[in-house]
1. Determine which structure produced the value 1.23 for Cα Rg over 2.2 N^0.38 Å, for residues 23-238 alone, calculated from the coordinates; the candidates are I, II.
2. Output the label of whichever structure in I, II has the greatest value of Kirkwood radius over Cα pairs in Å, for residues 111-366 alone.
3. When distance in nm of label points 7 Å out along Cα→Cβ at positions 431 and 487 is compared over structures I, II, which one is greatest?
4. Taking relative contact order in percent (Cα under 8 Å, 6 or more apart) for each of I, II, which is largest?
5. Ranked by mean count of other Cβ atoms within 10 Å over residues 7-14, which of I, II sits at the highest value?
6. With Cα Rg over 2.2 N^0.38 Å coming out at 1.18, pick the structure among I, II it was computed from.
7. Comparing distance in nm of label points 7 Å out along Cα→Cβ at positions 199 and 463 across I, II, which is largest?
8. A value of 21.0 was computed for mean count of other Cβ atoms within 10 Å over residues 495-502; which of I, II is the source structure?
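Here, each number is a calculation from the coordinates, and none is a lab measurement. Since this is a predicted model, take the numbers as computed values, not measurements. Cβ atoms are built from the backbone, for glycine too; each structure is taken alone.
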Structure I
Amino acid sequence: MCGICGIINRRNREIENRMLRSMMEKMKHRGPDDTGIFTRKAIGLGFVRLSILDLTNAGHQPMSDDSGRYTIVLNGEVYNYIELREELKSLGFVFRSQTDTEVVLKAYIQWGADCLDKFNGMFAFVIYDSAREEVFGARDRYGIKPFYYCLTDELFIFASEIPPILDTGCITPTPNNQVIFDYLVFNRTDQTENTFFTGIKKLQHGHSFLIKNGVLKIKKWYDLRERVKRAAPFKDAEEYRELLSSAVGLRLRSDVPVGVCLSGGLDSSSITSILLKDYRKDELNTFSAVYRKGEAGDESEFINEYIPFVKNMHLVYPTATDVLKDLSDFVKIHAEPIPGLSPYAQYKVMQSAKGNVVVTLDGQGADEELAGYPYFYGFYFKDLLRSFQLKLLFKELSSYWKMHHSAFGYKAFLFFLLPKSIRTKVRANEYGYIDGKFVNDYSQTNSIAGNLYGSNSLQDALLDHFEYKLEHLLKWDDRNSMANSIESRVPFLDYRLVERTLASSSSKKIKDGITKSILRKAMKGTLPEKIRNRMDKMGFETPQDAWFRTPEFQKIVNEIINGPELADRPFFRVERIKLLYEKHLKNEINVARELWKVIHLELWYREYIDIENKRVK
C-alpha cells in the first residue's frame, strides 16, 4: 500500500525531479517507509512506500525488470501473487523479491494487458516500456485504489490523491458545479470520471490506459455486467460461506500485523467471526467507535458480543469537540467534500489502529452486493411489480412491515416509480435551501436520477450501485486509512464473491422482509445470534444531529452561514439555511446532514479554491 505519482511530457521534454519530489511530499502519509524516483527523458515516476509484503529493500519502487526495459509503480495489493509467481516461474521467470509488485510487472511482461484478468486484489499501477516508448496503467475492478490525473496540452500528470496534482500548478483550481449539484441534491460523489475540480479526473474503476506518442487512450478492461452473466450463482449458503472465508483468508497475506474495523454490524462482524473461527486469530485486534448509551450511532451492545472472544478490543469515543479539533485536517485529507459525518467516525477508528496494526479488514461492499441499504426494498418491490409477481409482492410488502414497522421501504418504492425529472425535483426541493437557478442549470445533466435511481430490477440496482455509487465509500476508506498509514482491505469485494453473489437470485439478498439473506444463513453458528438477526442498518455512524446543537458547533455553523463567503457562492438560499438551522436547534427537525454538506463544501471551497487560486496567481 503506497502512493504513486508521475509526470509525462507529451512534447518529449525532460522531467524535473523537483516537481516529482514535491508531489511525493504531499502524500508522504501514504508511504512513510521509503521513497523512490525514476526519470528518463519525458517520463518521471514517483513512489512513497508503506511496507506490507517483503519489508526488505527488494520491495523498493519504482521497480525495473532485470533488462531495465520495464519500470513499474504500484499502489495496492494483488493477493494471489503467490499462485501467479509459481505460474510465472513455470514459464521461465526468475524472481529476486517476495513482493506482489514484481509479480505484477512480470505478469505484464508475459501477458500484456490481459494480465489484469488474473489479478485478485486492489491496485492502481503504471508501467513504462522504454523499448516501445509507451506507458500503460490500470485500476482495479471496483475502484478500491485511487488514480487521479490531469491532462494538458503538454503534460499528463497522475497521482494517488488530488493535492499532489494541484501542487504542480497544472490547472487553476475551479469547482465542477455539476459534481457539486449531485453532492448537494443526491448525497453522491464519484459516480462519473469527474471530481470536484474541473480539469482533474479519475481513471474509472475497471479501466486501463495507454499513452504513446503523447496520445492518451482509455479502455474499459472489466465489465461487471458481462461477468455476472457468465458467473455461477450460489447453490446454497454453505457454498457462499466457503468463498467468503476464502476471500478473508486471502487478505491475511501480510508481513505486518492485521486487525479489523468492527462496527458491530453484520458485515464487519462476519469478518471478525470468520477470523476467530476459521483462522484461529486468537490475538486479533479490533477497532470500534462508540458513544454514550442511547446516543445515536452507538453500537456498544453489539460490539460487546465479542468481549469473550477478542483479547485486544480498541474503542474510540468521538465527540463534537473532536470533530472541530480535527476539522481542518479532515478537510485537507479528503480534498473533496463528503455528504455526511459517518466517515469521520471511521477516521477516528483508523487513528486508533495506527501503532497497533498496519493492515485492517473492513466490511465495505457487502451492502452493494447483498442489498443492505433500506432503500433497496423499494427496488425489490418495483422489480416484483414490473415482473408481475404480484402475489410475492404483497407477501414481501406485508413481511417488510412485520419485520420493520416502517414506511421507509414503501416511500422508496413510490420514489423509484417516479419519472426521472420528478425524482430530481423531489430531491432538489426537499429542504428548499438550494438556489433555484443552480437547480435549473444542472438538474437535467445529472447522472444519478436515471443511472442510479432508475433501475428496473433489484439486480440492475445492485449492478448500478457498483457502477455509480460504491466508489465514493471506497475513496473515503482509502483517505481515512492512508492518512494514518494504514492499509484497508475489503474481503467482500473479492471479485469471485461479487460476481457469484450478483448472479444469484433476488431471494438470496432479500427474503421475507429481510436483507442479506444468504449471508445471514451462511453465518449461522459462526456469528453471535444477536448480530446475525439484527434488522437495523448502522455502520460507523455518529450522533451528528446532537453535535450540531452543541455550543461549539453553533459557533462554527453561525460563522459560516452568516459569513460573506457563503452568500457569494451560487449554490444556496442562505436565509433558508438559517431557518433550517433554527428549527434544528429547537429539535423541530433533524437536518444535520444537510448542514454538514454546506459546512464541508464551504470549508473545501476556502481551502482548495480560494487559497489555491491565490497561490497559483
Structure II
Amino acid sequence: MKKTYAIFIMGVSGSGKTTVGKLLAEKMQIPFFDGDDYHPETNRRKMASGRPLNDDDRRGWLETLNKLAREQLHSASCVIACSALKISYRDLLQKDIAAHTKFVFLKGSYEQVMARMLARDAHFMPASLLTSQFDTLEYPTEALVADIAKEPEQIVSEIMETLTHKTEFGLIGLGVMGKSLCRNLAGHGFRISMYNRHVPGKEEHVASGFKSGFPELEDALPFDKLKAFVNSLQVPRKIMLMVPAGKPTDHILEELLPLLSENDVIIDGGNSHYTDTGRRGELLSRHGISFVGCGVSGGEEGALNGPSLMPGGEKAAYRIVRPFLEAIAAKDGNGQPCCTYIGPEGSGHFVKMVHNGIEYAEMQLLAEVYFSFKHTGKTPDRIAGILESWKTAENSFLLEITADILRTREGDHWLIDRILDQAGNKGTGNWTTIASAQLGIPATMIASSLFARYISAFKADRKAMERVYGQASTPPETDEKTVFEAYRAARLINHYQGFRLIKEASDTFGWDLNLSALARTWTNGCIIRSALMERLPGILKSGDNILLHPEIAPSIKTWRSSLAGFVAACVKSGIPVPVFSEAVNFFHGFSSAHLPASLIQAQRDYFGAHTYRRNDDGGEKIHHTHWKKTKGS
C-alpha cells in the first residue's frame, strides 16, 4: 500500500488480537504494537483484581495509542492490537487520522473466546471479566470482519488479500462531477473503484478511458460491469452515486441491491429530492444497508479541489464514510473540513436544496444590479470594476465570478452582450419554493428569483410586449453607494429566509439541525461561500433570526432606506428588480407589528364562515360574525 495506515486489530480479550496482529505485521513487514503493553500500571492492577475498566480509565490509554499511531504514520504503516470495544474508543484511536485508519474485528462467540482465555497462562486480565467485555462491545460496522474459528494464518491471508487487492471506496457515474470526485479521492491516497454503464455506440469503456488520462488514477480500478465493480470493494462497501436524480437513481439502486451485503453504505451525491432520499433510505434499511443522502456543492472545480458536503442519514452510516468525505471536502478558515453530519433521513438533501435556493436569489440580485447599472450607460467593464470595489466589504464567490464574466470579451464585443437572456434551471429552485409553501415560510426572494427565470424563458412574448408597451427609457436616479447598500441589505434578508426555512424543516421533521455547524460547511467549497457566510456560524450560535442579532440589526437600520430607494428608482424607470422588491416588501411586512391581515380574516369569515380571533381578548377565543345582519348597525 502506498498510503500509510494504522491497522487496529480489535475484539474482546482472548479473541487472538496479539497473535493475528504480530503475524499480519510480519507478513506486511511493518511494526507491531500490543495495546496491552501501554496500559498504565493502575489499569493493570484494577483488571488483575477482577474489576473492569471504565471510560475514564481507558481515555488516557487510548490517547496514548492514538499518539503512537500518529507518530508511526509519519514513516510507515503499523499494526496495533487494541480491544477498541466502543464507538467512542475507536473515535479516540482514529482522532485526526481517520483517513489513515483501518479496523479489523476478530469476531467470535462467548464460548469460543472463554475457551481460549481459560487456556492461556499468566495474563493480567482474568477470564471472569469476559462478560463485561461482551457487554461493552459495540459492533464495529466500519471494520473488516474476521472469523476467529479460522486459523490465524488464514485470517491474515484474508486481511492482506482485502487490503492489497480490494479498493476502499467506489463511485458510480463518471459525468463531470463524478470524474472530479474520483480524482479528488485518488489524490488523497484512497484506492478507488470507478463504474460507468456500458452503452454500445454511446458510452463505451468510459471508466478505463478516464483512468488512462490522469496519473493520480494509476491505482484506481475501472469497470463497466456492475457486479465486478461491487466485488472489487472492501466490506463494508462504501459506494457513492453520481447519477442524475429521479428514475436513474432508483434504477441503479435496483441493480445494486442484490449485489450488496449487510452494513454496506450507499451515498447519493446527486441533487435528489429530500423525500426521495427518505424513501430510498427506508427501502435499503430493510435489507440491512445504509443510505446517506449527501448534498455536494462547488461545481466541477469544487468536486476536484474540495467541495462543501452535506451528508444526512443514519449517524452510524456517516461514521463509516466520514473519513472519505472529510478528506476530500474543502477546508474552512480553521483548517476543518467543510463537511459535517447534517441529520437523519433526507436532511442532507434538504439543506442542499435550500442552499441552491439561496444561490438562485444571490445570482438574481447580482443580475439586477448589473441590469440597473447597464441602464445608466455603464459598460460591462465599468460594472465589473464597481463590483470588484465591493469585495473589501462584501466579497463572495458569486460576486467574483460575476466581475470575471463582465470583463470577458469575444473579439471586439463583450461576451455578456451575446448571451441569450433566457435562464435555465434544474428544478432545485422549484423544489425550494414548494417546500417553503408547504412549511409556511415566506422565502419570497427564492421564489421571486425562480419566477424571474421563468419570465426570462418567454422571450417571444417579451419581445411582443415591448413592441406594444415600449421599454425602460430613463436611467434610475440612484448612485453606486445606494446600490451597494441595497445589495448588502437584500443579501442579509435572503440568508435569513433560507436559514429560517431550514429551521422550520428541522422543527417539523424532528431533525434537530445545527444551523451554526451547517453555515460553517458553507464557508468554503460551495457556490454561496462569502464573507457574510463566514460571520454566520458565530451569529447563528445565539439564535436563528439573524435579522435580530446585534451584529446585524444596526447594518439593516443603516441600509434599509437605500434598499427602498433603489427599488423605487428602478420601478419608476421601468427596470425590473423583482428580488430586490421582494426583499424590501418582506422586510417592511416582517418588521411591522400590525398588518392588514385583519381584513383578510374578516373577508374569509364573511364568505366562508372561517371565523377569526380578536385582539381585545388576547386572541384566545374563536369568533364568527353574521356580517350582512350587522352591516351598518
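1. II
2. I
3. With respect to distance in nm of label points 7 Å out along Cα→Cβ at positions 431 and 487, the highest-scoring structure among I, II is I.
4. Result for relative contact order in percent (Cα under 8 Å, 6 or more apart) over I, II: largest is I.
5. Result for mean count of other Cβ atoms within 10 Å over residues 7-14 over I, II: largest is II.
6. Of the options listed, only II reproduces it.
7. Structure I comes out on top.
8. Label of the source structure: I.
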